[in-house]
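Peer 1: So, here's a batch of structures to check.
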Structure I
Amino acid sequence: MAPHKAAETVEKALCKIFESGLLPLKTITSDNGGEFACHNTIKQLFGIEWYFCHPYYSWERGLNENTNGLIRRTLPKGTDFNLVSDAEIRRIQNSLNARYRKRIGRDTPTNKMVDMVQQAA
């Protein structure tokens, strides 16, 4: 997790993720926040196409909005995330990644990621 969302911090965190080679990403869709000012650098370094959503068009980020709703079942709106332990965040993350998804053939994100990493090896 990045300590703050300054563009340089986000760029370093994304580069670290992409350099690992575990995530074979082709595209990224983000909002128009200043923390993504690094998008051209990431695009050139890793050959990842970067798309931006329109402000207030939540349907352009369907997976993100759905995931936020699932997280809010455990951590209601107004929750101070500074008070949520890393262990609790990992528990929620693992729970979401173990949910079967229609979009990926009734498989779980965890299983899908394992398959992708094995295919890349």
Structure II
Amino acid sequence: MTRDHVDGVIALSNLLIMRQPSAIAEFAAKYRTATISGWEDFAVDGNLMSYGPNLKHAWRQVAATYVDKILKGAKPANLAVQQPTEFQLVINQRTARALGLKVPSSLLLRADRVIE
């Protein structure tokens, strides 16, 4: 990444990546590389931003729906997988400033959460 002067990294969600958000943030800061992922904790732990499903909302939505159906007699194996319906954008302004980036105000206004 340093040899090729990579400007940004998209950290896809897998177990290895999601267990190391702080280490990725430290590496990105050291080499002045912007990082984005699909999970809120990624931005909270010092990476530039995240855009993905609102896990709290999805959990409540899915859990309530599944519990209701199971209590009414549905077999868990027959229940369809539900897609998230609410997404969130989280921007870490501290990281943006450290990288020398100016996040446009139009993007900040759209963000669900801005970390100062």
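Coordinate-derived values only; no laboratory data. For clarity, every value in this text was computed on a predicted model and none was experimentally measured. Cβ atoms are built from the backbone, for glycine too; each structure is taken alone.
Peer 1: Given a computed value of 1.16 for Cα Rg over 2.2 N^0.38 Å, which structure among I, II does it belong to?
Peer 2: I
Peer 1: Between structures I, II, where is relative contact order in percent (Cα under 8 Å, 6 or more apart) highest?
Peer 2: When relative contact order in percent (Cα under 8 Å, 6 or more apart) is computed for each of I, II, structure II gives the biggest number.
Peer 1: A value of 1.4 was computed for distance in nm of label points 7 Å out along Cα→Cβ at positions 71 and 95; which of I, II is the source structure?
Peer 2: Only structure I yields this read-out.
Peer 1: Turning to a different aspect of this structure: Which structure, out of I, II, was helix-only ellipticity at 222 nm (-39500 (n - 2.57) for each DSSP H run of 4 or more, over all residues; to 500) derived from, given a value of -11000?
Peer 2: II
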